[in-house]
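Peer 1: Each structure below is given as C-alpha cells.
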Structure P
Amino acid sequence: MIVVVDYGMGNLRSVSKALEHLGGDVRVSADPADVSRADKLVLPGVGAFGNAMEELRRRKLLDPVREYLTGRKPFLGICLGLQLLLNDSEESPSVDGFGCVGGHVQGFRGSGIKVPHMGWNKVCIRKQHPVLRGVKDGSYFYFVHSFYAVCNDIAAVAASCTHGTDEFAAIVARDSIIATQFHPEKSQEAGLRILKNFLEW
C-alpha cells in the first residue's frame, strides 16, 4: 500500500490520482497507523515549513513519519516534502525539520529574479538512481517554490536546477529516500516517469 500523508498542506488529489493512474494502490490518510504500515510513503506539501511541521505534530503524524524515515522502505517527498527532510529553514528559524538529510533551507538570493520560482525549468541529473531511470538529463519539470534545499553532503543531490544565479537541489536522494523540489504530478511525461519508477522501486 502506498500512503500519501494528509496533513492538510499537500496537493493530495493530483498526487494520488497520478499514482493511481500509473497502477498504484494508493491511500490518502491522516491516520498514524497507516503511515507506520505503509509499503511506500509519499509526503507532498505546499506552504510554510513551520506550519507543516506543526500540522504533522498536531495530527500525531510527526513521530510515525520520522520512524518511517529511519527504515528501509521507499519514501518520496514532493516540494515542501523535500524541504522538511533537512535540519531547518530560514523561513521558520525556530523549527526543526526531520534532519535525515543534512542541510538548510534558504530563500532565493539572486537579484532580478521572480520569486516564487514558478513554471517549467531544466533539471540536470548529477547521479543515477532507480527513480530516474529513463529520465533524460536536461528534462523540464514544473516548479512552484520560494525556498530551496542546500545539502551539506553534495552526494545527496541527485539533480540540480538553476533559477537566476541560484543553483539548488532539484532532487535529493539518500538510501531509501528520494525527494523532488518540483511537482512530478504536474510535469507531464518526465514527471510521470519518475512516479512510475517510484512505484516499481
Structure Q
Amino acid sequence: MSENLENLVRDLWIDLREAKRSVRASDLAAGELAELENAGYVYREGDMVLLTDKGETIGRKLVRLHRLTERLLSDVLGMEEEVYEKVACRVEHLIPEELEEAVCTLLGHPRICPHGKPIPPGSCCLAGKRYVETVVHPLTELGEGEAGRISYIYVENPQVMTRLINLGLRPGRRVTVLKKFPAYIVQVGNTQVALDAEVAGRIYVVSGPRRG
C-alpha cells in the first residue's frame, strides 16, 4: 500500500466518520478512485463513495497513528507545530503495531491530539496497559512538591476551560502541586490555584522520572 493511497484512505475516514461529510465519486480523481476500489478500500453506492470494512480499519488506524505521533513529537520532543505536523505525516506510515502500543502507553493513552482532535483508542487504551514508564500523567498522579509541564487539558465544559486558561493553566506552562487535600492547590507562575479532584484529573502533564 503506497503512502499516497494510505493518505487517501485516512482522509476519507476523517470526512465520513468525523466530519460526517458525504463523498461523491466526482470528489476524487478517477485514477485515485479506481486504485482505492481495486485495493478493496472503498465501494460505490450510486455516486456515493463508502469505505469497506478493510478501508474503515486502515483509515481509523492511520488517523490514530498520525495523532499519536503529533503528541509524541510535541509533548516529548518539544517540536513546534509546523515541524511536528510535517514529520507526523511521514512517520505515521512507518509505525508497527508493537511500537504503536508502546508510544500510546508512554504518553498515558491520550484522548486528543495537540489540535484538540480525538485520538481513536487502541486495544492498549481499553486494557489500560502500562508496560512502559508513562511520561504524560494526570495532574492527580503527581505528589505534593512535584512539578510538570502541562501537555493538554481534556475538559469538555468550555466555561471551565476558559477559567483554567485565564488562571494560567494552559499547555506549555509549568505547574507544581502544593497540596492535594482537601483540594488540589497548584502553583503556576506566581499564582496559586485551587482545583477539585475531577478537574485536576483532566489536566495532563509531562513530568520527570517518578519517585520510588
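Rule-based calculations on the coordinates, nothing more; no lab input. In this text the structure is predicted, and so the values were computed from the model without any measurement. Cβ atoms are built from the backbone, for glycine too; each structure is taken alone.
Peer 1: Identify the structure, out of P, Q, from whose coordinates volume of the Cα convex hull per residue in Å³, for residues 78-181 alone was calculated to give 89.
Peer 2: Computed on structure P.
Peer 1: If you don't mind, there's one more thing I want to ask. With percent of Cα pairs over 21 Å apart, for residues 14-117 alone computed per structure, which member of P, Q shows the largest figure?
Peer 2: Largest calculated value belongs to Q.
Peer 1: For relative contact order in percent (Cα under 8 Å, 6 or more apart), which structure out of P, Q has the highest calculated value?
Peer 2: Evaluating relative contact order in percent (Cα under 8 Å, 6 or more apart) on every structure, the highest lands on P.
Peer 1: Right, another one. Hey, Rg/Rh (Cα atoms, Kirkwood Rh) derived from one of P, Q reads 1.06; which structure?
Peer 2: Derived from Q, not from the others.
Peer 1: Here helix-only ellipticity at 222 nm (-39500 (n - 2.57) for each DSSP H run of 4 or more, over all residues; to 500) was calculated and came to -10500; which of the structures P, Q was it taken from?
Peer 2: Q
Peer 1: Another question, if that's okay. I have 0.70 for FRET efficiency 1/(1 + (r/R0)^6) of positions 6 and 86 (r between Cβ atoms, R0 = 25 Å, to 0.05), calculated from one of the structures P, Q. Which structure is it?
Peer 2: The correct label is P.
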